[in-house]
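Computed from the coordinates by the stated procedures, all read-outs in this text should not be read as laboratory data. If you're wondering where the values come from, they're calculated on a predicted model, not measured in any experiment. Cβ atoms are built from the backbone, for glycine too; each structure is taken alone.
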Structure P
């Protein structure tokens, strides 16, 4: 009997251990050295992005599930990276004056809150204590300092790399036929009864009598463009509504349209200049290419650094 009870007890303990392990695994997403990352931590970080995804892919459940999983995986890696950097700071024996934390918090109080009491109340509404906020601030300062130390912000990109990128992705810098336009737009009201078209025709009459197009646009054009005297800048055909594009791109530089009437508005178009479809010159896009290459190199160095930290750390996924 004693053996039977011992056996049953051992069996119960074994099952309890399995259940306990399952319970822990359900709560813990990753262990990084001595730090625990919970599924709740992941959900908290990914929460806003998941809300956006739900609104965006509400009618596509399979895509939604895939995007949510990707977002959670990315949030998990961000949290792992955070703990790896904090552990590296600690193991290296680095330190900094605690006064830096207080100075940072004081700056944030001035920028975001009226005073410390208001900040404490706001934190309480978010379910966070001041001590937790202070610790989070401390960690943010450490992580930023470690990134500056390990990732050189002054990455040099050689002219040859810029040229190679330009030649490889030249089609990305192709520009369609463009026209530099000024346009006067008059929106139709619900009970328009031809009023917008009549006003547009009156504007045409004034232009024919010598009024300047930009002055007419400033006076009559509705919306934000009126303040810029109707200036639409260099515009590709694909950007415009088809009815407007069909008119604008048949005009020659210096020519003006008659009234272009749409269902909801009336337009008068002036073409100031035109240029044929072309590939933007390297000089025009050099800064953009250099920025892309800097970002790419910075990301490569970041991944290399984090991989090195992972290799010397204990990281276990559940």
Structure Q
């Protein structure tokens, strides 16, 4: 009994100390707003080698130098851009363009076009796979994964997944995970076999969008139905179900700090998920951002987040797509003062 009491006392003291430390740490907030040109946007990525944030911005790749704060609004051309993927160890970027059904290979130094590759409809989300050296491109509407070799400058294969696809994540060991928006599940793909080898159903998850593979062999999927699901990547078993706001479109993973972030457009909040320690698999902070903020990227060195957004014309008439107010596009910088 005495040993139990001592253990309980120690645990209570530790919890109190952690709570005090957490409360002493400054809260995340929007610390800067960087103006940019009008236009739609989709995914955002961070180029650690060059210290840049890339925003897929309609017909242009925006490039933000995080050291100087200078925004190059004409870094590279595109056609209804969706993603910009830096290829590690090279002077290459890969962009996805649904406007002309292409994947474009660019020079990382200045955005010059190296080669444009024809792909299927709806070239959307994309990621780099370190195990194969390929860029994984999601063709959402036809339900296809396109494999691009950025160094050979060619398409080297496709994988039929089926359904309406949204975003990919890789474990770095040959397995690919893809959110299937139409069925509320995650498809598991063996890249060596180039075949679907499993499907993980997610209860109460409608229209999964953002996806990240994180430490501990876990997957985090953001769902349009206002929940985030954390799954065991090896079995598909649900570890946690977290309530978030509506219209998420990304899961931003900060490996350095063992945190994941989900921006939700409907309520203008950034949900901060702890992935290690006493707050494991829980939302530990919600940060006010701006209605419409739904994608972003994190600088692993500083922990600052870069979230593109604009002011919307509200309310949105029934049956119509939301529109933004001219002159309001910005990249929000979220950090600790």
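Some notes on this structure:
- Of structures P, Q, the largest value of distance in nm of label points 7 Å out along Cα→Cβ at positions 110 and 222 belongs to P.
- Entry that produces 2.4 once distance in nm of label points 7 Å out along Cα→Cβ at positions 94 and 182 is calculated, selected from P, Q: Q
- If Kirkwood radius over Cα pairs in Å is computed and equals 26.9, the structure in P, Q: P
- Of the structures P, Q, the one that 15.5 was derived from, the read-out being mean count of other Cβ atoms within 10 Å over residues 38-45: P
- Origin of the value -20000, where helix-only ellipticity at 222 nm (-39500 (n - 2.57) for each DSSP H run of 4 or more, over all residues; to 500) was derived from one of P, Q: P
- Which entry (P, Q) yields the derived value 22 for relative contact order in percent (Cα under 8 Å, 6 or more apart): P
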